[in-house]
Structure I
Amino acid sequence: MNETTREIQSLEEFQEGMRFFKAGNYEVAAVFFGELLERHCVLEEETRICRSWQGLAQTLAGDRAGVVQCRIACREGSERPELQLFLNLARAELACGDRAKLMQALERGLAFYPDSSVLRELLQRYERRKDPVIRFLDREHPLNRWLGRLRGERQRRRAVLSS
């Protein structure tokens, strides 16, 4: 955690937004992070952190446009984005169900943080294809595809809520 993150975490609006976020009230958390962006984020790194949390909160609240905020936060600015920005982006991509973008986010994060056990664990968890739901049917059978989507959606929801 760098100095900028410590400074922004000391701001009351950020703490309040995180309380709502942790309580699962993502819509209100997004509002707090948005207000923080408008009023307090002067430094580029502060803006990126607030944008990332706001984007994740929006995405988890059901607004898929929030994932764009997370992507922007990872792309803009300094040569080495903070690890948390990649974790937030990965959660947002997971919530949107975009496996390819999830993998890209994790791989980009690992390019900056090759020793990150969290990123490696997530990459290993999501890079494998699972066995077909009904094993005696072909993987491409319509029933297996439909059941696989249901299983994947259930697992994504569980993973997003638990992380």
Structure II
Amino acid sequence: MPSWKEFEAEEPEFAGRVRSMFDAGRHKTIATIRSDGSPRISGIECEFGDGELRFGSMIGARKGADLHRDPRFALHGPTVHPELGKEREWTGEAKIAGNAMPTGPLLDEESGQAHGEGFVADIQQVVVTGLNDEATKLVVEWWTPQGGLRRLERD
């Protein structure tokens, strides 16, 4: 699976919009898979740096244990709702799915002690959901390594 850098090189305009949506707020939501196969959602922060999408988990957190057992995840950017009467101004929402690869402990800069563990994303799918220019149709744009960038408009 490609890194964020590879996705960004293939679809720079789309990747820029997705990153802008993710950077619009600090709090995101991640879905992981519990040991019994059921979904778990958790709050999370992430960052784009050095061509990678990175996020972390506190030591002992269930989401980290989930990702070590099954690396599949879905990450939803900050939710921004369209304002009534201003639907044309709504930027939409972005989601990224893939596999989380462990990168090791996250260290506190002052003490040098581990306070969490890091992960980097291998990207399997990127989706933006929004409205068309007239705000009359739902627009879904998505990218996969196999299919490239696609677009669908729905009533």
**Report entry** Structure from which -23500 was derived, helix-only ellipticity at 222 nm (-39500 (n - 2.57) for each DSSP H run of 4 or more, over all residues; to 500), options I, II
**Finding:** I
Query raised in the report: Which one of I, II has distance in nm of label points 7 Å out along Cα→Cβ at positions 23 and 127, as calculated from the coordinates, equal to 4.0?
Result: I
Query raised in the report: Which one of I, II has distance in nm of label points 7 Å out along Cα→Cβ at positions 87 and 135, as calculated from the coordinates, equal to 0.8?
Result: II
Query raised in the report: Taking distance in nm of label points 7 Å out along Cα→Cβ at positions 39 and 55 for each of I, II, which is largest?
Result: I
Report summary line: One of I, II was used to calculate relative contact order in percent (Cα under 8 Å, 6 or more apart), yielding 14; that structure is I
Report summary line: For distance in nm of label points 7 Å out along Cα→Cβ at positions 63 and 111, structure among I, II ranking highest is I
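Taken together, the values in this text are just the output of simple stated rules run on the coordinates, not laboratory data. On a predicted model such as this, the values are computed, not experimentally measured, just so you know. Cβ atoms are built from the backbone, for glycine too; each structure is taken alone.
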